[in-house]
Structure P
Amino acid sequence: MPAAPRRRWGSFATTADMGLWATGSTPAALFEALGLGLTALTTDLRTVRPRALEEVAVRGVDPESLVVAWLGALLQLEQSSGFLARRLEVRLAGAPPTSLAARVWGEPFDPGRHPRRVEVKAATYHRLRVDLARGRARVIVDI
């Protein structure tokens, strides 16, 4: 079995909001890392189990708007049904990518197992950086 693509994410401080950074060995892996990083901001990702499957499709006019749409769709899943993402499989279309279809495995929020961290309200365009060639992205999220 081939090695899984390297995925990394983390957060950084900003005035009044929070930043999310991610890296990925491919553009799809970068979008997957952003999605998992978003969940990791809201709860301890290690406590989330990939029990249920949701499908997400979004479009943008460029990679930056696609990032905002992608994170917005994941936030909508979380805010509407409490669904937390644990495993993501992203397929991108376009050059550069302007549409995304994803399979999202996870489960509903359980206060007995999922600690609350921060409530993320939205992904923003403020200081948004997406470098697909280098596999890097930085997003400010509204908390």
Structure Q
Amino acid sequence: MTLKFRYKSVNRPDGTTVKAPMIPITFIGEKESFETAALVDSGADVSAMPRAIAEILELDLTGERAPASGIGGKVESIEILVKIMIGRGHEIYTFARTPFKIILDKYEFPILLGRAGFFDKFVITFDQRNETTSLKRVQRRIQRKKLFR
């Protein structure tokens, strides 16, 4: 089955508004969960979130700091594994170990779903004309042993 989401209006810092491929996502922390929208970003190598959301989820931010590069330049970050849930109705997918870079600098941006750890789980279609994003779950191949030779 395929999940289909309409693009959402996003306000940019310069005051303009654009339609973007945003999907609903739930972050599941040890004590708290946080439901929000995330930008499906085919240009991002990894997923990223602002420090403020990591603090709401009470994620461990004591890991090794490393620079992360993006369109906004270099910023300090920590890479951690986060449990996320995506879907609606009867079709819900939970991924327990999705890599995210937590951006430690004061920098406001939407949560980004990047290629590593997310795109490999779906066939993703961006339909710009109709302003929709479709996610079709990739099925793992099950290797079957031959019972009879």
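Bear in mind that the values in this text are calculations on the coordinates, not laboratory data. Keep in mind it's a predicted model, so treat the numbers as computed, not measured. Cβ atoms are built from the backbone, for glycine too; each structure is taken alone.
State the single structure among P, Q that was used to calculate distance in nm of label points 7 Å out along Cα→Cβ at positions 32 and 48, giving 1.5.
It was calculated from structure P.
Comparing mean count of other Cβ atoms within 10 Å over residues 64-71 across P, Q, which structure shows the greatest value?
P
Matching task: 17.0, 68 is the computed value of Rg and Dmax of the Cα atoms in Å. Pick the structure from P, Q.
Derived from the structure labelled Q.
Which one of P, Q has helix-only ellipticity at 222 nm (-39500 (n - 2.57) for each DSSP H run of 4 or more, over all residues; to 500), as calculated from the coordinates, equal to -1000?
The structure behind it is Q.
Please state which of the structures P, Q yields 4.4 when distance in nm of label points 7 Å out along Cα→Cβ at positions 16 and 96 is computed from it.
The correct label is Q.
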